[in-house]
1. From which structure (I, II) was helix-only ellipticity at 222 nm (-39500 (n - 2.57) for each DSSP H run of 4 or more, over all residues; to 500) calculated, if the value obtained is -24500?
2. Once distance in nm of label points 7 Å out along Cα→Cβ at positions 214 and 230 is calculated for all of I, II, which comes out largest?
3. Assign the value 47, calculated as percent of Cα pairs over 27 Å apart, to the correct structure from I, II.
4. 17.6 is what came out when Kirkwood radius over Cα pairs in Å, for residues 166-309 alone was calculated for one structure; which of I, II is it?
5. Given structures I, II, which gives the highest value for mean count of other Cβ atoms within 10 Å over residues 110-117?
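Readers should treat all values here as calculations from the given coordinates under stated rules, not as data from a laboratory. Treat the numbers as computed from the prediction; the structure is a model and nothing was measured. Cβ atoms are built from the backbone, for glycine too; each structure is taken alone.
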Structure I
Amino acid sequence: MRLRTKKTWSQHELAVKLRLESDSEQGILTFERRRLLIHAAKTALAATLCWWLALRFGLHDGYWGSISAIIVMQSNVGATVTASRDRLLGTLIGALFGFSFSLLAVPPWNYVLAVILAIVVSGLLGMRDSARLACVTITIIMLVPSSASRWGLALDRVGEVLLGIVMALAVTTLILPDRARLWLRDGLAQEFLVLGAFFEEILTGFRGAPSQNLPELREKLQALLRSNNQLLDAARNEPSGPGWREGLSLLSQFGRSLYNALLALELAVKDSHEDRFAQKLEPILTHLADDIHSGFNFIAGCIHRWRFSKPADGINLEQDIADLEARMDAVRHTGIDFSQAEIMRAYALQLHLKQIARILRATRTETSRAVGQGSKEIEPA
């Protein structure tokens, strides 16, 4: 399934970097500001609808529905679904324990036991995020003075929270929906661009003086990996057609694998800028490195367009690898003239470049199969 959406601000910036379109002035109201205003308006609408419905149907303490809508309304649909699930489960657990323990023992021990057991049960059920909400519900049911029965208070609490959740989900899904999977697709495209830049800076240190941009790029990559991992968790809770979940999950996994491979490459070429044995692998070594860097940008473009079946003109990583292996065989007999450390670094460089090239190739072919765009062998990825 192809993901369709209007182009986001960062997608526009990505398209400019990939030379897919020309840059243009965005004005004062940038995309991020528009997105913030839309999110604020949607949150206010969901909270107001809850308050209006509570008044119309005579619900007690109907403001809890508005509070729930505000709490669960997130910046995208998937995150809202996750927050809604956690809040509903926490409220149900809290209502059950709050009512049950209000009939047992005497204050304050019944309240203490209810809070302890709610946290323990939530943790054992794998719902740690719901534990705090369960304790809040227990506190309201057991400690807030009310003329209503504890059972009635528990039912009211569940009903009000459910109303807030339903309104938040309805508004976030039906009114200008912001899909986590689209942000993830955008983030993964940017991630591969930065991976390519990180690769280029590592080889800059191999060819000459160590690059000064490596720490900054490493931090940026780590931030992108964390952000995309959070978006992937949210995207898994969004309804959609077949193929998108598998494709985005694969891209996320391959991105982490490439990052680890680049860290290993960085260690392999450390203190190698004066090595002379590796120079015997030129120009084939540089050609493979250039194709790998182009491959990172090419895959970023594939992710941006969500099309993986079109071959990359002028890039053939498998042939590059075969040429490099042949060159290594041709110069092996000259190794006696160089130090063992130089030879080991050259072999390590060759092995890591081959690994990165093959991961890139697998990224493209496996993702193409996952999203249903063909299963034939495609170069370079």
Structure II
Amino acid sequence: MTGAPSALHWQPADDPGGRRFARLLDDGDDRGWLESGGPLPGLTVAYETWGTLDASRGNAVLVLHALTGDSHATGSPDGHDPTPGWWDELIGPGRAIDTDRFFVVSPNVLGGCQGTTGPSSPAPDGRAWGARFPRITIRDQVSAEVLLADHLGIDRWAAVVGGSMGGMRVLEWCVGHPDRVARAAVLAVGAAATADQVALCSVQCRAVRLDPAYLGGDYYGSGAAPVAGMALARGIGQITYRTGVEFEERFGRSPQGDEDPLAGGRYAVESYLQYQGEKLAARFDPNSYVVLSEAMNSHDVGRGRGGVPAALSRVTADVRVAGIDTDRLYPLALQAELADLLPGDHPLTVIRSRFGHDGFLLESEQAGAVVARALGT
């Protein structure tokens, strides 16, 4: 596999960088393994690893990314990833997740667009799944990760860690597969998606779908993609990932450069949101953005398990919970509920940050301390 990275989504001709690819289900596999009861044949999961799996296979740590992340959790820019890993300061020799001690696995999520089966992947008929890709849930994503663990011969993770959408999957691992998780760290998420979070995700999905280039989700091969809708969706999301305090300190009411807002120009904060939206639209498939956002809306560890308290009472892992004091998307009350309901007596850790929800990515020292405690280091 050689060549420059493809726009929007992974293609087999792209340089894989450090990625590996596990073919977990073949094209003819019609088992109904999704929560909906439907099949999803031809499952491939892209993943990266660091460190060495020990002889007992007991030192494996699963690191789970958020909405627009991928398997490149740590490491220098490579043939496919133009930036360091999204948790680069936490993973490596001597770091919070010490790769001299642990075997670290980071998969791209089911429904994503960076090597794992998603809407842009070829269906068994050779065409992209597009609008035919099934609606999936957080539990389905974990089911795919269970298949990957089986493929790697890992019966029990030494730890499972992640924040935001990654934290949702950590919780599902702990509740749905308690015998396979020894320790865990859950950052910046709650036990179930709130109405506020569903509302925010849903308007972002609408922004993508209302782009004329969306074509009902079957835009692959059309020569265009709904990048304008995608950029708008990301701009909406970015407001919730950061804080009003940060925006006021960084931008205030300043114009962008020499533009005059009273004459049709932009304020600096408008330029920032536009930049963030266009930046993501250049590397992420809009269909995946919709599929993953809707999966996040499905998040509820208590669904079909007697409610959240009953579900969390199943957990046997030693779980550490952390939240960010300025997070307006996943406020601290949600993490306080988790800390109260999870077995054990670990108090909630509060990460202090001006960055809001993104603090679990940007406050590396504080997040690293939480993860290190979770791993018992």
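1. On the way: I: -24500; II: -9500.
That value comes from structure I.
2. Details: I: 2.9; II: 1.4.
When distance in nm of label points 7 Å out along Cα→Cβ at positions 214 and 230 is calculated for I, II, structure I comes out on top.
3. Details: I: 61; II: 47.
It was calculated from structure II.
4. Values: I: 17.0; II: 17.6.
Among I, II, the structure yielding 17.6 for Kirkwood radius over Cα pairs in Å, for residues 166-309 alone is II.
5. Working: I: 17.5; II: 28.4.
By mean count of other Cβ atoms within 10 Å over residues 110-117, the leading structure of I, II is II.
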